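Every number here is computed from the coordinates shown, using simple stated rules; none is lab data. Remember, predicted model here, so these are calculated numbers, not experimental data. Cβ atoms are built from the backbone, for glycine too; each structure is taken alone.
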Structure I
């Protein structure tokens, strides 16, 4: 309930306080079991939407889809259990160090889950629940993990206060200081305008997943996007979503792409579209094509496991074959690709859930004026997933101090301001185009320099300082 779309962020510290108190004075094994139950509740309720993708669009029968969704929730629940086990194993020198160290280990396990397990699954990391609270001010300093650390520390310190292991007066003063500083940081303008505002149109096709890749529907899809676009030739930039063009670039270039570019140039508009493209040899990519004075491509870097590539072969391949779930087989783009340009400014292009990875965006954002996310959340129906995805995009805007625009086939097509606020959004499951102005920005937040590695180093030093101070105070006493 702390995450979108319910937007009850203060339930997050309440849940963490309860969990922290529940595992106190337990053996590492019992602490892990307690946290595992917490994780089952978190992921069982928070990512149930994978059932929709597996059953409605993957073709699996209800029992198999439910079993696989439950298996995923059970697997991800192991990560809170791992964090609790490590926290219970450490002989902390005092209550303040225990609260700070536990918060560090919690977000460290989240980082591992979010970046390395199955190519990374950062959904339901606790920092994302705070995009609308004072703690969001720390996103520009240390990203989502810094926000998550301070949330966990606030909760764990409050739990220590409840147990009277730290003084209420000093504990309350510290927590008020943290949240007060966060509120102040939200008012800091880390970046500045890089020029005049530009008019941007986001096109949401709302093409059904069961129709999108059918050959006999291709022309209707292209005509729909052209029709929605023609109403907005007065914009500076027009953006279509991920794989809006359901055909390879090489196949549609002569009869569709080149004429579209010619018309856009004649009207002084840049168009950015999503489509698959072929590379050298047998590779093919999930791509963004920018149509301005020239044609420029970005190939998706961070591929979606099971959707765009198959991990853990041959075991996972055999299981999915039994479930009859079709898969893509995309190649990953190079880690350092030139930024695309539209509206007179460079922008960071992200496809699908690439905007869920802060460092992937941050390492390009300093040279860009704004961020574009092109995605298709239709795979998950009318569930919490599109709203959770939007909340993660809001964090990217906060971290970088830049506007982020999202064009979805359906999902939450939206304009997000540098402060994380959603300026405008389109209704789900509607064929529509929405327009608004954005201001390309320049400058850098501290997070763009630090990245996740620098943020964790700073947090670790802080925890060591707390431990040193607490031990020294105890010896002096």
Structure II
């Protein structure tokens, strides 16, 4: 039998743990800790060679490599940055549980990025394990070439080409290849270095304590370099993002904008804060399609992945003026309670308002969403009264909706959140693809495209 005293102690313990989690996550994501870490790396560097070093983790069949490397090489040349290039394998199943979907989506997304950035097109080939192994051997030899960055870009393009065998043959004749055992050792060494530093993906740059994935995050590295070495020159790395949104756009029919979200995704919080304005600007019919978090669908999320996502969300949120960092993870009961209420909030036209309120509470305010003391106030500020919350919490129908939404998400070739789709166009994954959603909305309304490169 549970006594009132026992309940009181449990509540006190829960509150204490929530306060501790808020304190820890606020510290981990603080600008102060980041600045101390940077200062320590600067001191070590100045006591040593004095040269800033960046590590790039190259996966031969990762299509983001040939999109990222040209910009990283330009940064290195301008700012006298020493590049260390590492061969790595594909991420393991724990870090990328939907590896085939990731590969298919990555090829499509990278082709889109290359086109947007005016780069040579990325091939649409699906390299076999044998082709990947051969490409690794050629890439390992290329590391010792006079221009290793150019050589690695060529290897990735050959590996992803429709005629990969012929393209790899040509590169092998030009650059050579090392033997299988030596190649495997190089790849294993690269994987170990990546793991030691704390990451799990290819096409990722590490520099003095911080990671930058793909071309999307290189502008953060450039900002660090420019702060230390002002040049007065224009920026090299693009910031692909929404710009000033139009006012009063309307077409003959509202485009449909589907927003796939969960309540355990920090990136979803950033997207939720911005997508309402985007939908309003283009008079879109915004539909919220909630799903269970990956970890609650039996998909693992390793610690290194959680840490990178948390720190990356912090800088993305800060750049967009969004609070983030006091976190009480709502996984499990907190998420279930939130989705139950969201289901009812959507029916009342308060879905996005409630989603924002919940996500802010979990990721910016450090509120424990497993308790009524946490949930009721954040529902109230979204216009959802206590009676509606209590009704929602005993209604299990949200589970069927979440499963149907998951099936729709998988049908798009996607698996994670936040993801988006305009009408019946291809879907896009990630809060850093809102600009691509704007392009799709403009296309749906027969509006001219936006030049994403010219400042």
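Some observations on this one:
- Of the structures I, II, the one that 0.95 was derived from, the read-out being FRET efficiency 1/(1 + (r/R0)^6) of positions 98 and 266 (r between Cβ atoms, R0 = 30 Å, to 0.05): II
- With volume of the Cα convex hull per residue in Å³, for residues 50-241 alone computed over the structures I, II, the top value is the one for I, the highest of the group.
- Structure from which -15000 was derived, helix-only ellipticity at 222 nm (-39500 (n - 2.57) for each DSSP H run of 4 or more, over all residues; to 500), options I, II: I
- Answer label among I, II for the case where mean count of other Cβ atoms within 10 Å over residues 58-65, calculated from the coordinates, equals 15.9: I
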